[in-house]
Every structure is written in structure tokens, then in C-alpha cells.
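Next up: the structures, one after another.
No value in this document is a laboratory result; all are computed from the given coordinates. Everything quoted here is computed from the prediction, not taken from an experiment. Cβ atoms are built from the backbone, for glycine too; each structure is taken alone.
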Structure P
Amino acid sequence: MITAAPLSRRRARFAPAAVLLACTVLAGAAAAPAAPEFGGQCADGLAAGRHVMTNCSITWNDKDGKTYCFKDGDAKKSFLASPAQNLQKARDFVAASSVESTEKAMQDYESGDAETLVKDYVDAQLKANGGVFPLEDPLNGTQLKLAFDGIDFTRTIDGYGFFPDVKFHDAKDADKRYLIDFWVGPSDGVLKVQEVRIYKEPVQAEGKWQLTARSPIPWWWIPASEHPGHMAQKRGWEVMSAVEQGALDQAAKNHGVFQLKDDKTGKVLDLQFIDTHQPIRQLDDNGHYFACTDFRVAGTTDQIYDIDFWVNDKDGKMTVEQTRVHKVPELKDGKWVQVPRYEWKDVGSSHVVP
């Protein structure tokens, strides 16, 4: 279990969803105004080596038009006594905070912080979209319009983040229920929503809607305990987390699109992540891990690529070393089907990673 820091310390590093959503907006959401610098944290506090969140009611704009927030008038006065020097101190402190390991940064938070962030995140979307929560289903590109019912519970995985499981239903049919997972973790000194994933969806059976888990399940459901500890041998879910975090980070730099150069044709593919296959395998000859994933061609509903990732454990950190197109979508008899370029056995003997 994570040992929580004092409440004042934890709140100081907790950014409200309204600020975070300026950079991360779900499909269909209205555009948010430009975010203040440092995620709305007090610039004078950062210059003094402290994370202090503000409501940005007291601000200052520099000559470039950038907005900086302060907790009160005294903080603003202190900062403006030497703005250039204090700004550099603030930037240096934020830079140092951003390279903290997730495991260390998580000590400043507890599951309640993640739940508060998610509630604010959802509320901002509801207000911006006429009372519905818009979400694109990565499996087929369907634009869901959901009504919020509340947070069910939150899983905690030390070193990886918090995972609130949130209840929704279809805005037009209360019987069509969803469970949506939010991956929440510290980044650049604040707590942020990293990913939103459908865990359970409504499936019709015998004339009724039944809440059914998707397959494969999100990787964060695999760990058997809240605190998995440090293992000499990496687990399958740790490999999946590395692959998915890398895909998310790359897509975030390109408006949600994951770009990959086809190793055979040289064409740059515009893709959207769907999920990672299970189980994960480890190659017998060099110990590298091997993960298969599904990506949908951006803007389509049924053109699916199977992309393989080779992952290596370097000094305890999982690093993607190679990415290769495994299966490509081809139109046959009016339907898109996946055609393999090679079989996974072709890469060498391997075994399943638990």
C-alpha cells in the first residue's frame, strides 16, 4: 500500500481537471482556453521549490503573453521582485520534478486524489457537451455519449498509477451500462489522466443488456495485489504497460495519432491504439519480450493492423527496441481481414510470461 503524504503536501501537487483538459480533450469535447504555465501551480512556490496549486484568480502575463498563477498577492509581489531569476528557478524545479520516477512521485498522492481528479475531469466534459460524456470506442471508432453514475472503486499499482473504475450508462438507454477505467498517474509534477479504457460494455443476451468484460482485459486488472513489489523477472502486465505508455506518449505528440513507418513499404501509417494481446511472450535466445497489439487505421472502423513490439529490460526499465508490422488489413469479399506477413514462431522459440 502507498504511504500517503500529508494532505497539504498532496493537494499542492494535485492539478484540477479544468487545467489538464486544456491539453487533453476527449473526442467531441469543446476546445478549452490556453492553459496557464506550470499547470496553474504558483510560480513563486515553484521558484522556492514547492508545488502549490492555485485557482489562477491572481495572475501575471509576461511580455510573450504567457500566464503565470499565484496563490495570493504576496506571492505575486515576491515573484515580481526578480521575475527573470525566479522564473528560471521555477523552470529548474519543474524540470527536476518531471524526471522523478512514478514510484517516487506517487508517494505524494492517494487513491482519493485520483478519484477527485477523475470526477473533475468528467464534470468538465459534461458541462462542455450538454450533460453527456463523449468517448470514442477505440475498437470501432463509435462515438459514445454516456451519462455519469459514479466511481465504483480504485485500484492502486505502486509505481504505475491509480485506476478508478467509473460507472456510466448510455445517455439514451439506462439499461446499457458501461464500466470505464481511467489510468491516472503523476506527470511533470501533477496528477494527470493518462488513458481512458472501456473495461465492461453492454452486450445483449436473451433480450436484455448484460454488462460484459471486454477481452483482452486492460493490463492493470492482471496484478493480483495492490502492491506487486519488485520482481527479478518482469511480468506480462509490466511489458504491456511499457508498450501502451510508449504508444500513448507518441500519439500525444501528434493529436492522438500513433505514426509508424511500415518496415516493408516505407509508408507512414496513421494509427489509433486498440489493445494489447495476451499473453506476452519472452524470446528464449536473447530474453527480449514480444508483444502483439492492435491498431486501427485513423478515421476507419474496421481496418486493423497487428503491430509487434520487441521490449528489453534495461537496468530495470522496460524499453521498446523494435516495432514491426505483423498483419495488415486487406479487403476481401467486401470485408477487411488481417493478412499476416509472418508468424510469431518465425521470430524464434519463446515462452509465455506470467
Structure Q
Amino acid sequence: MKIGFIAEPYEESNASGMGYLVLELMKNFLAEGSQHQFTFYSSRPISTEILTAPFRNVLVPRNFIKKFFWFLILREDIDVLFFVAPLLPLWISKRIKTIIICQELASQKIRPKQFADKIVAIIRDQVLMPLCISRACKIIVPSKATKEDVLRFYNVALDKITLVYNGFQELRPTEHNTISLEANMKPFFFFAGKIKFRKNVHGIVSAFILFKKKTHVDCKLVIAGDSGGEYCHTIVQELEKNGLAHEVFFVGYVSKAMLYALYANACAFVFPSLNEGFGMPILEAMSLETPVITSKISSMAEIAGDATLLVNPFDIEDISNAMEKVFFNSELRTKLIQKGFQRAKLFSWQKAVREYLALAQTLK
């Protein structure tokens, strides 16, 4: 088959969640679909050092309006086109079968507070998404939770949606690419992700404050991810008010080697998000034999199975109690590590892409 993929957002380094997804899909499309011909559409050239197998790269306009019209008159000789919702194209030739990759519908359930963010959410959720969905032949979702969200918010036939679980990053470094953490950071709980309301970083910090007040143990909290802005400032103020600002390390965006070191040395990975389309960090931690505390709602309980401590993300005391359990109970830690490691083996990008390609074959 001749398969197209809109590689947006394309990020070569410091890839965000969606940027990482795009990179992994391209790599594994080429690895698992050698019998197919691939065309990747991107607004800037795709590095042949990142993707070494043969592929065709077509550059598209960066400007939103120009991009819209570019796809409107698309006459490329492709059979199936994959793209991440709600990116363009909104309308293309009906002879091209389209498959949407819908990772999450977070803003439908957690409404933005800033005016500009509200406008963006309205355009995305009420204009772009309905157009994308109505044009798509199939919709791929990464969890049952996201499938239920698509059915809830959009008028979609059940047989149009296909569940394909995501994979996760392989973070184990080579022996020549290891990083040692500073001794004053250990022991520590760990969170990785964007520092924003939906990730419930405020809940993690409040639970850590309560944990410290109850136990008085020498334990830190390490937060990796882009920080700044009013939300982050409020969290720092809360720590300062409780005299714990020196106990929490905001390390920003980190390299893969550093991310591995943080996961591997943490006493637990704490990820009680308010909503997730999938939850890749849960599996990253599990694969590195780190105990996980995560939410009992959304996709997180689905991905975690019985291999984590599940908490109510809206209950600070519940999160804090879970921290206390995993910190002091070595038997529980061992159990979570063993179950998590086996659970992570069920997920991979190779498996996901094979299912993507099998779905494309059904549209021939």
C-alpha cells in the first residue's frame, strides 16, 4: 500500500508527548511496514539520521490557512492517510482513506481558565474535531477511556473506533551514557510531565507536604518538566509557606539519560493526573522497576491494571497515604516492582504499529 502520515508536530529533540508519538510512529511504520511505501508530510525536513529506512518526505506550508488549502487540493498518489487529531486536513479527496489518531479529549472534561485557551479549545473541540471525525474512515484511540470520551462528545458509530494501546519510551542507557544523581536528592518521589493543572502537580505537592508533616523523614520530591507561569508560581508559594521549598527540586526538561536516572532511583513515581488519554509515563516507570502511584480514574487504572497503588486524584490525604505506604513497606514495594515490570511487557510501539497497519489494510 501507499501510506501517508502527517508528521505534525515534528520535533527532533525535547519532543513533547505528541512530538514523541509522531517520532515513534514514523520509526515503527518504516520498521514494521517494509512492504509498504511511506510518504511523511511535515512543515520542515525530517532528519534522515533519525529515520534511516527509505521514505518520501513532502514539505507542507507552516501557515494554518495555507496548510488548509494545500491539503484541500491534495492529489498525492496515496491509499491511506494517518494523522493526529485535530490536525489538518479537514477536507481532502474522498479517494484517500483517512485514519485519525485521537490521543485524548482533555479540554472537553477539564475546561481551560484563561480566555485565550478557551478560544483555542472551542475551535479545536467544536470546529476542527467534528470536521476531522466526520471525514475519517476510522478513528484510533489508545484506551477504553478515550474511546468512551469520543462516543460521549461526538456522534460516532461504534464500529468506526478502533482501540490500539500505545507503546512507551525505552529509556535504559548504554554503559557509556549513564548519569549519577547528587546525593542530596535521595531518597525522593518523582514526577515527570508538563507542570500544568491537568497533571495535578498541585495535588502531588500538597500530598508531599502532608507526607513530610506526618513522617518527618528525609525524603525529597523531584519534578521534571517544563515549568513557569502562574500555576507553577502558586505551587512554589505553597512550598515556601510550609518551609519545604528546599525539599523539592524542579529540574526542568531533562535528557533521556537523566530521565532514566530519575526513574531508576526514585522510591516511587507519583502520577495522579486528573485526566489522561493513555499515560505513557506509568509504563516507563514500570519498565524500569519503579513502584507507581497513579489515579483510579480515566485511562490510568486501565493501563496500570493491578500493578500500582491507585488513588483518588482529588483526595490529597489518599495520595499522601500511598506515598507513606510505598516509602515504609518494602514488601509492598517489591510486589509493585514485580507486577509493574511484567505489566509493561504487554505494551510496545512495534505491536501498536502492526495494528495500525492491519487496520489500514482493511480499507483497501
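Suppose FRET efficiency 1/(1 + (r/R0)^6) of positions 35 and 235 (r between Cβ atoms, R0 = 35 Å, to 0.05) works out to 0.45; of P, Q, which structure was it derived from? It must be structure P, since only it matches. When Rg/Rh (Cα atoms, Kirkwood Rh), for residues 59-258 alone is calculated, the result is 1.07; to which of the structures P, Q does this value belong? Corresponding structure: Q. In terms of mean projected area of the Cα convex hull in nm², the structure with the greatest value among P, Q is P.
With relative contact order in percent (Cα under 8 Å, 6 or more apart) derived from the coordinates and found to be 15, which of P, Q does the value describe? The structure behind it is Q.
Taking distance in nm of label points 7 Å out along Cα→Cβ at positions 187 and 299 as the criterion, the largest value within structures P, Q is that of Q.
When FRET efficiency 1/(1 + (r/R0)^6) of positions 211 and 267 (r between Cβ atoms, R0 = 30 Å, to 0.05) is computed for each of P, Q, the one that comes out at 0.15 is P. To which of P, Q does the computed value -6500 (helix-only ellipticity at 222 nm (-39500 (n - 2.57) for each DSSP H run of 4 or more, over all residues; to 500)) belong? Structure P accounts for this read-out.
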